Structure formats: C-alpha cells, structure tokens
Structure 1
Amino acid sequence: MKIEVNKNSFQKGLNFLKEDDIIGPYINKLSPPKYKLDNNYFRSLCKYIIYQQLSIASASKTFDRFKNLITNIKPSILLKLDNDDLQNTGISRRKVEYLKELSRNFIRNNYYKDIDKKTNEEIIKCLSKIKGVGSWTSEMFLIFTLGRIDVFSLKDIGLLNGLKTVFKLSDRPSITNAELLIKRWSPYKTLAALYLWKIIDGDDFNW
C-alpha cells in the first residue's frame, strides 16, 4: 500500500500552527512546505544514512551519485558492490559499512514490511538497533517515508537553529530546552519542523 501525506491532517496542522504566537507569524508569510514520501523503506534509509552530518546540497549530490551506481537499490545488490566503488561516490568508509549492515539487517528481518504498523517510538527503537541508524535517521524515515505528522528531530542542528530564530533566543537551545519549546506544536510537530527548515534555508529543499 502506497503511503501518502494525509491532506486532512496536513491542513488541520497548518490551521493549528497559524494560530501559534511563535511560529504563526512566519507561517503566514511562507508558502506551505512541499515534500513527497518515498515508500521504499530500504532506499530511504540508505538516503538518510548518506545524509547524516552533511549539508543538504552535499548530501543530495552524493546520493545522486549513489543512485547512478546502483540504479536498483536493493539489499542483495548493495551487498555485492565493491566498497571502493561506493566510496568513490563520496560516501565515507564508515557509512559504507553502515549501508552494508543495513542491507544484511533488512534481509534478516524480511525487509521490515510491517514496520508502518508500529508507533513512532517503537520504530525508532527498532531501527536504532541497526548499526549506523540512530534517532535522526529514524526520524527522517518517520517524516519522509511514513508521513508521520508529529515528529521533531531534536538532534537536527538546522531545527535547533530554527528554534533559536523563532523564539528569538540568544543561543541555540539545548536538546532538553528544545524538547520543552516544541511541546506547544504537538500533535503537528512535523509541520513545525518543515517550516523551521524553510525559515533557515529560505525555501523548500531537496530531501
């Protein structure tokens, strides 16, 4: 079954956030964020492993080279690729190891076919058992693969910078403080995150 962004929840979230004293004034000046869901679980997790700790522009280029190397992104195919060929796309040696471990894990666990039936917390716990897949990668999977509407990555520097901007803070908030600040946006924290990325980057971005 193809997973799509729930348009009704999306609109409710927009209306909810527009009334917020902190982020509402920004939302009323910006166009709604646009993003598409990638329902290929394995491919999307490969993508966000590659995106870890890189700028969006750099990560996007590396992922494009990765897709040119392996046009049919499947665990069995990735496992057969030479590590040097993968590194030549710009992927670090450590991330190559992570991608190979992800491949083995997907095969062992039957491609996580029913993972969409789990809660956000269960999914993060499940995926974080895979070497190289931490909370940030799991949260990107929740947002951009499963379309979950109430997710916010407290380890994303861009989002923390966005909180600094909209709350007019002198410094970037700690993870603990950020967790308190974003409670006001539940159950639509994903939409707030999308707007914070737009506020920081100036436009929609190629996730």
Structure 2
Amino acid sequence: MPKTLGKRVYFCFHYQDVIDQRVPIVRKHWLSKEDHDDAGSFDGTTWNSASQSGPAYIRRLIDHDLEHTSVTCVLIGTQTYARRWVRYEIIESIQRRNLLIGVHINGIPDKSRRTSPAGRNPLEHLALSITDDGTSVKVLQYSSGDWIPFADSPGWSLSKPAPAERRGKSLQLSTMYRVYDWVTDNGPENFDRWLGVSIE
C-alpha cells in the first residue's frame, strides 16, 4: 500500500506570481496533503522589510528558512529567471544538497483568468564550475551575454577532490535538474511524484 513521506519544501519564486495568485495555487495543493510542510513563502511586508535591511539580512532570512528542508521547488513565472534572490536560493539549495526541481507556472490563470508568457528557465542562467585542481566549486551566472562569477554565492570547497574528468569544466544547472510545467505536465496529479514523495 502506498505511503507518503513527509517533506518540507522550500518554494522560491518571483513575488509578482504571488500577487497574480499562481504561487498560492501550487502551495495550497502541496499543503492540502498529510505531512506536507513548506518554507520560503514570504509575504510582501516581510520582503519590503528585508529589502530595507540590506542584502546580508536577506541572505540570513533565506538561509534560516532553508534549514530543515529537503526539497527546493523553483516556481518559474515570466520574470523569475532575472531575480537575484531566486538565484541565491537555488545555489544555497544545491550547496545544502536539497533535491531541486523547477516548475513553470505561467500557464496557471491569474485572478483575472489570464495566463502569461513562458519565462526563461532560471537554471539555464546558472552554472557550476569545478576548479582545475578539483578542490572547489565556483558559481557562474549568465549576464549580458557572458558568464561571470556569482557574487552572492561565489562557491564552496569540496569534501574530496572531484574526479579528473570533471576538473576545469562547467555545467549549466539546466543539464543537471529537471523542469516541469504545472499545466501541460498535469501538476495537480504529478507534483508529489516530481518531488519524490510517494513511494510503494
């Protein structure tokens, strides 16, 4: 008989998609199930206060909410790919070894029953680069037609050197993690499966 493993999912998103009621639809679907919890869903007041307190405070806020999560779900709207703190949330999730997936939500009708254009995949705009000696990972972001260091999370040391064949090479995150579409891939039916929740 199938059973459900409890998971705490960190949702990251562009706040406009909260206003347009797309993010709440996915979150409510997740929270309607037994033993499901979430994190990272800040309201407008929280974000305004955090923005006024500066980048260091925002980092601490995100880091705190990522604690005790095992999955990070990037809810991809039209402009999500360009959001600085979404990129930070993605990289911190990887460093913490969270399962990471992306879900396009632009096809969910907003409160006026309108959809929005598909946004770029944020994972296409981030890459991990193994140093030549294999001892650490550097984070790159795509900006203005070039790959540059990601200042908000420059990288980390590896507990053991990377294999020789991976040293000195970079991989876009889009080649490493799966991305789905809430509407065309039937998110209401398949979301738990994407997150690896349901087991036999």
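With Cα extents along the principal axes in Å derived from the coordinates and found to be 53, 34, 30, which of 1, 2 does the value describe? Comparing all candidates, it corresponds to 1. Structures 1, 2 were shown, and distance in nm of label points 7 Å out along Cα→Cβ at positions 65 and 105 at 2.5 was computed from 1.
Taking distance in nm of label points 7 Å out along Cα→Cβ at positions 121 and 137 as the quantity of interest, name the structure among 1, 2 where it is greatest. Display every interim value, and only then the final one.
Details: 1: 2.3; 2: 1.8.
Ranking 1, 2 on distance in nm of label points 7 Å out along Cα→Cβ at positions 121 and 137, first place is 1.
Out of 1, 2, which structure matches -8000 when helix-only ellipticity at 222 nm (-39500 (n - 2.57) for each DSSP H run of 4 or more, over all residues; to 500) is calculated?
Numbers: 1: -16500; 2: -8000.
It traces back to 2.
With relative contact order in percent (Cα under 8 Å, 6 or more apart) derived from the coordinates and found to be 23, which of 1, 2 does the value describe? Checking each candidate, the match is 2.
Upon calculation of FRET efficiency 1/(1 + (r/R0)^6) of positions 9 and 145 (r between Cβ atoms, R0 = 35 Å, to 0.05) from the atomic coordinates, which of the structures 1, 2 produces 1.00? Intermediate values should be presented prior to the final figure.
Details: 1: 1.00; 2: 0.55.
Answer for the origin of the read-out: 1.
Please state which of the structures 1, 2 yields 0.10 when FRET efficiency 1/(1 + (r/R0)^6) of positions 25 and 97 (r between Cβ atoms, R0 = 30 Å, to 0.05) is computed from it. The partial results should precede the final answer.
Values: 1: 0.10; 2: 0.60.
This figure was derived from 1.
Coordinate-derived values only; no laboratory data. All values derive from a computational prediction rather than experimental measurement. Cβ atoms are built from the backbone, for glycine too; each structure is taken alone.
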